[in-house]
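Below: a set of structures, written as structure tokens.
Nothing in this text is a laboratory measurement; each read-out follows from the coordinates by a stated rule. No experiment lies behind these values; they were computed from the predicted model shown. Cβ atoms are built from the backbone, for glycine too; each structure is taken alone.
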Structure 1
């Protein structure tokens, strides 16, 4: 049996607001003991075998973040021998030769967020959003894929592919990246599709039915340490091409990976997961998310005291 490779889980949490607990949807308690969605993702990742957790946050929320979740997770991870690291996304962290445009206050997006990890992530890694619940299956599949990483195939990536109907809200339209894959489930393209609503027949956009069994990307990727070099090159290229859109342009992870795909520089295996995705897209989603976690606990998927099995 081959030796177990170190694998990291990178959690993009820099977009979380600074008023913790005061209406910030990502930090709304959804578990019976005050757990937030991120707790469940970390639990599932450790259970799957990941042995490093990296939080991407902003400097201004570090104190509150550690109080709400960081210190608690560090204690759990210490018992399991899992490393915890922090990195900070900053508006001023730009490629050499570039400056923050006057008037820009918006962060540079998920591509820059992951690039912030380049000094501390030297192993195969998964990337997730802080405020999405992905389910256990996807973490297991990504972990197994990353265990097969070889430096001889540095640009062999993967992505969790969710079934569209399992990611819709009952309270309004959502934006999803609908995947186009080949016969071997390799990703060919991700089409950002806005205002998808649930219907009696499945799903629709502007009244036009779409296949509710389509696979969608929920920004859950399996990547290699070599990806960081490409990501850095892409960030420089991004800045060379934002003239006229300096205040709003974003360097987005799925957009850049899509570009690499179209250029034939990488492959992305789509790993299907049938788990139901949860997220608080609308304030009205929160009660349903709380009920969903109650049911998962009642069904024995999780302990009421989440980390008591670790």
Structure 2
């Protein structure tokens, strides 16, 4: 049994009549399969459809058409069963009672899931310790840092011990140390055998956490694969970094066929981005002829892949 499976999943906002001019398609016939036990990333800018997909999977929204199943349960026909097998983690302070303590928040949510007595106390205490919140359990939520609040969100998502956890932009606004700590916690969830779906526009986060990723653009999936593999899908893209490129040479490089960007970096460095090996060869020849010797080449990171596929639409993603 797969953890998540969608087929031709579509969601439109606005006028309910199909084809109406004021209708906004948030998801367009999305086919997606998430295997049990994997960390699956949904990448894309705001408005790409990631959060809409998560809301449908968590039964908050109904699809306009198509189907979605969570651990074998249809999100429309079996909504109650779906709710029993998922945990949802949002960013920020949404859903937190800031004037209550960490412990009181978690016990309240546990009671909503039907836990009580010793079972409730044991479950909450175990989660507080696992999330590193045990020493702060009696502190009010409004005294916590962003990272600590997100740990509490994660504890809330786990209070019913769900096999599937949906994390919607979990590290937005965190400082780098808190974000890294949170990623370690997510790695621990995978070690438990849980399935994790993660929405993000942070490419480093996807590379660090995800087994596979799907890149979304305007409600469609552009491509799916391992984070490193997505880079290989557009391996024709390269980048050349050079130090001390004369202004005239930099201007001339912009006219080379296959060069898609020439931009200055710090410390007198210039980055030239190309879409094929032939363009890279021409760029290197022109730089050497101009007397530039500090040159390095490389493949784009997932961040550059994202920019080419989504931001600049360097590949034909519509069809």
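Some notes on this structure:
- Of the structures 1, 2, the one that 0.65 was derived from, the read-out being FRET efficiency 1/(1 + (r/R0)^6) of positions 138 and 226 (r between Cβ atoms, R0 = 25 Å, to 0.05): 1
- When distance in nm of label points 7 Å out along Cα→Cβ at positions 114 and 170 is computed across structures 1, 2, the figure 2.5 traces back to 2.
- Per relative contact order in percent (Cα under 8 Å, 6 or more apart), the highest-valued of structures 1, 2: 1
- Entry that produces 11.1 once mean projected area of the Cα convex hull in nm², for residues 146-281 alone is calculated, selected from 1, 2: 2
- Winner on Rg/Rh (Cα atoms, Kirkwood Rh) once structures 1, 2 are ranked, highest first: 2
- For helix-only ellipticity at 222 nm (-39500 (n - 2.57) for each DSSP H run of 4 or more, over all residues; to 500) computed as -7500, the structure of 1, 2 it came from: 1
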